[in-house]
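The structures considered in this document are given below.
Derivation of every value follows stated rules applied to the coordinates shown; laboratory data play no part. Every value quoted in this text rests on a predicted model; they were computed, and no experiment measured them. Cβ atoms are built from the backbone, for glycine too; each structure is taken alone.
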Structure I
Amino acid sequence: MAQRIGDLGEVIGGYDVVLSDVWGVVHNGVEAFQHSCQALAAARKAGATVVLITNSPRPAPGVIEQLKALGVADDTYDRVVTSGDVTRKLIAEGPRKVFLIGADRDLPLFEGLGVEVVAADQADCVVCTGFFDDEKEVPEDYKDMLTAFVKRDVPFICANPDLVVERGEKIVPCAGAVAAYYEQLGGKTRVAGKPHKAIYDAALEAAREVRGDFARDKVLAIGDGMPTDVRGALSQGLDLLYISSGIHVREYTVNGETDEAILKEWLRAEQAAPKYWMPRLA
C-alpha cells in the first residue's frame with residue numbers, strides 16, 4: 001500500500017523535480033487550493049523544481065492567466081506544460097482544414113499553425129478541446145456528427161484526454177470522453193496529453209531548462225486522475241503521490257473521510273501502485 005503522508009515536506013528532500021497536476025490538485029476550476037499552492041511553493045524553497053503538467057487544451061500562456069485569476073501565486077511553480085502545448089504538434093502534422101469541437105476560447109490553440117477552422121462537412125480533421133456545453137451535453141449528443149466523420153475516416157485529435165474534471169462541487173465531462181466515444185464508433189484518435197509520453201517528455205525538458213539535468217528517480221509526480229495522472233506517471237516509471245480527494249473520491253469515501261482499506265482495494269483492482277497518498281496536497 002502507498003504510504004500515507006501528512007505533508008509534502010516529509011518526502012520532498014528525496015526529489016529534485018515535481019510534476020504536479022493542476023485541476024483537482026492546485027485548483028478546482030473555481031478557486032485555488034491555497035494549501036496546495038503553499039505546499040508547492042515550500043517545495044521550491046526546499047530546492048525542488050515544480051512543473052505544472054495539465055491536460056488543459058489551452059497553450060501555457062492561457063493557463064497561466066487562468067491560474068492568476070483563480071488565485072494561484074506565481075511562486076507556486078517554475079513552469080507550466082499543457083496538453084494544448086503538445087497537441088499543437090499533432091495539429092501541425094495533420095490536414096489543414098479543421099473542425100473544432102469545443103469553446104471559442106480555445107481557438108488560440110491554432111495560432112500560427114496555418115490551419116483553417118471550417119464547418120463540419122468541409123473538415124479533413126477534427127480537433128476536440130471539450131464540449132460545446134459541458135454543463136448539459138454528453139458524448140452521445142454528438143453521435144450523428146461523429147458517425148459522419150467516422151464514415152469519412154476523419155482523424156480526431158483530442159486536446160484534453162481527461163474524461164471528467166472537477167468544477168467547484170460538480171464533475172463535468174471533458175474532451176477525452178468524446179474521444180473515447182469516437183473510438184467506440186470506430187474512429188481513429190490521436191492524443192499527446194496525459195497519460196501519453198509526449199507531455200511527460202515536454203515537462204521533463206521544461207524542468208531541465210530550469211535546473212539542468214537530473215536523475216529520473218528524483219522526479220515525483222502528483223495527481224488525482226487514474227486514467228491520466230496515475231497511468232501516465234507509472235507508465236513513465238515515476239514515483240507518484242496520489243491525491244485521494246479528487247475525481248475518484250466517491251470510490252472509497254465513508255462519512256466524508258477516505259477509508260484506507262477501501263482505497264487500498266480500489267488501487268489494487270486498478271493495478272496501480274503509487275508510492276504515497278494524501279487526501280489533499282498540503
Structure II
Amino acid sequence: MRVVVAGSHGLIGSALVDHLRDGGHDVRRLVRRPARGPQEISWDPDADRLDPADLAGADAVVNLGGAGVGDHRWTAAYRRTILQSRTRPTALLARTLADSAEGPRVLLQGSAVGFYGDRGQEVLTEASDGGTGFLADVVRAWEASTAPAEEAGVRVAHLRTGIVMSRSGGSFGRLLPLLRLGVGGPLGNGRNHWPWITLVDQVRAVEHLLTAAVSGAVNVVGPHPVPQAEVVRAVARELHRPAVVPVPRFALRLAVGEFADDILASQRVLPTVLLDSGFTFRHADVASAARWVTSAGD
C-alpha cells in the first residue's frame with residue numbers, strides 16, 4: 001500500500017514508518033518544509049495548505065501529529081497549542097480527502113484514551129461515554145475535526161492510544177531510566193489503571209487497521225489493563241531493581257503541573273473493537289511487555 005504519514009518524526013510515527021517500510025509498504029511523510037525527495041510531501045496546516053494532487057494515488061493517510069501534552073506546563077497559551085496542533089492539521093486533511101476524487105479513502109486518525117477522563121475501576125470500551133477535563137475536551141474536538149472526510153465516505157478510525165511502553169522516548173521512556181537506577185516507584189498511590197501498550201503492538205495495530213473494515217473509535221491499548229504500580233513493579237522485576245519508593249502526587253504536580261492529574265488518572269480501557277477485528281497482540285500481558293521493554297532484542 002501507499003501510505004502517507006503525518007507526525008512521522010514522533011515516537012509512534014517514526015517507529016510506524018520503519019515498520020511499514022520493512023513490510024514492503026510505500027510510505028510518504030508529510031513535512032512542514034520543502035520536500036527533499038519523492039518520499040516527502042510538503043504541507044503547511046497553519047496556512048491551510050495541502051495540494052490534493054500530492055495525495056493522489058495513495059491508499060491511506062495516518063495522522064499522528066500533535067504537540068506533546070507533557071512537554072510543557074499547561075499555560076493558557078500551551079493549552080491552545082495542544083488543541084490547535086491537533087484540530088487544524090486534522091481538519092485540513094479531512095477537507096482535502098473529502099474534496100479529492102483520487103485521494104486516499106482511509107484515514108487513521110490519532111486520538112487518545114484521554115477521551116474517557118478519570119474513571120476509577122469502571123471498565124471502558126469504545127461504547128463508553130466520554131469523560132470530563134481538559135484532555136477529554138481536546139479529544140472530542142480532535143475527533144470531530146474528521147467530520148468532512150467521514151461525510152464524504154472516507155473510512156475514518158480514531159486511534160485512542162494509551163500509555164505506550166517504549167525503550168526510549170515518550171512518557172514511559174522517561175520513567176525507564178529511573179527504574180534502571182533503582183530509584184523509581186509507583187506514581188501516587190499506584191492504584192490507578194494504566195491502559196498500556198508496547199510500541200511494537202502499537203505500530204502493528206496501526207498496520208492492521210489500514211485494511212481492517214473498522215471505523216469510528218478504536219482503543220489502541222493492551223488487552224489486560226492493570227494498576228499502574230503493577231506495571232512499574234513488572235518492569236523493575238525484569239531489571240532486578242526495587243520499585244518501592246513512591247512519587248507523591250504533590251511532587252509530580254511540582255514537576256509537570258496539571259498534567260500530573262492525567263498521569264494519575266485511572267482508565268480501565270479495553271481494546272474491544274481491535275480484538276473483534278481479528279488483531280492479535282504480541283505482548284498481551286504486562287509481564288511480556290516488561291520483558292520486551294527492558295530487553296535489547298525484538
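Some notes on this structure:
- Of the structures I, II, the one that 19 was derived from, the read-out being relative contact order in percent (Cα under 8 Å, 6 or more apart): II
- Source structure of the calculated read-out (FRET efficiency 1/(1 + (r/R0)^6) of positions 54 and 70 (r between Cβ atoms, R0 = 30 Å, to 0.05), 1.00) within I, II: I.
- Answer label among I, II for the case where helix-only ellipticity at 222 nm (-39500 (n - 2.57) for each DSSP H run of 4 or more, over all residues; to 500), calculated from the coordinates, equals -11500: II
- With mean count of other Cβ atoms within 10 Å over residues 126-133 derived as 14.5, matching label from I, II: II
- Highest-scoring label, criterion being volume of the Cα convex hull per residue in Å³, for residues 190-269 alone, among I, II: II
- Computed 0.45 for FRET efficiency 1/(1 + (r/R0)^6) of positions 46 and 230 (r between Cβ atoms, R0 = 41 Å, to 0.05) - originating structure among I, II: II
- In this comparison of I, II, the computed figure 1.0 for distance in nm of label points 7 Å out along Cα→Cβ at positions 86 and 110 is attributed to II.
- Computing semi-axes √(5λ) of the Cα gyration tensor in Å, for residues 102-197 alone across structures I, II gives 20, 17, 14 for structure I.
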